[in-house]
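Quick heads-up: structures coming right below.
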Structure I
Amino acid sequence: MTHRTVGHPPGLPDHDPRARVDAPAPDCPVEITLAALRGRWTTLVVRELLGGERGYGELREALPRLSDKVLSERLAQLAEAGVVTRTRHPGWPPTVRYALTPRGRELGPVLQALWDWGAAAG
């Protein structure tokens, strides 16, 4: 069974065998993207980092309703997915800065497409 968007522009590529599976697969590019963005608040953390490097406190200030626990989890998840880098700078107290990787910055148009699709539906 092919993904239901295959063959429907812009759809998924017909030539890629990963688009012709009958169950979700971990190597599916769509599943990889969804896994990187999984969890509530993740897209908002990415949105903030699309504006440039931020410290933890800056992210907390930008997203005041986001708990410390969830912010820490999302940053760790995004780092594990290769979306965010975590850089510790020496000093007292040491500071930690978060930034999108080049791959993470590529999520900007993805989030914009999700926004556009949702806005058109509402």
Structure II
Amino acid sequence: MAELPIGSIVTGIYKTGKYIGEITDIRPQHYLVRVLAVFKHPMQGDLHNPKDANVPIFHERRALAYREQTNIPKGMVKPYVGEVPNYAESLRSAIEHMIQELEENPSPWAEKSINNLYSLKKEYFPV
């Protein structure tokens, strides 16, 4: 695939989250991407033991912040076509979607993940 130019609007997978953003720099192995919206909220727990609740530390994983920049491997970046959603609305939608999916999974990992997500939701959207 041809290299994408700076300024391109793309989707990128970072750890277990997926984001819509803008390429701000090109590096040998990565694109530097400025986050504009959340497509998929990151999974909760230990990245090295996915979907396992019996780990020493069950990590709370936050979504990348609006306009935060991150290096994403070039293979994980694809062009995005369409209107870029509002960051806060996309974050709310992504976290709600993940909670709904987890509620269909009666496992200890899903239960811990839901607890983390409700905690994050309170941080993301204080009343």
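A value of 16.5 was computed for mean count of other Cβ atoms within 10 Å over residues 76-83; which of I, II is the source structure?
Numbers: I: 16.5; II: 12.9.
Label of the originating structure: I.
Assuming 17.0, 57 is Rg and Dmax of the Cα atoms in Å as calculated from a single structure, say which of I, II it is. Matching structure: I. Here mean count of other Cβ atoms within 10 Å over residues 44-51 is compared for structures I, II. The highest value is that of I.
When helix-only ellipticity at 222 nm (-39500 (n - 2.57) for each DSSP H run of 4 or more, over all residues; to 500) is computed for each of I, II, the one that comes out at -13000 is I. Highest-scoring entry among I, II, by relative contact order in percent (Cα under 8 Å, 6 or more apart), is II. Taking mean count of other Cβ atoms within 10 Å over residues 36-43 as the criterion, the highest value among I, II goes to II.
Every number in this text was worked out from the coordinates using simple rules, so none of it is lab data. All of these numbers come straight from a predicted model, not from anything done at the bench. Cβ atoms are built from the backbone, for glycine too; each structure is taken alone.
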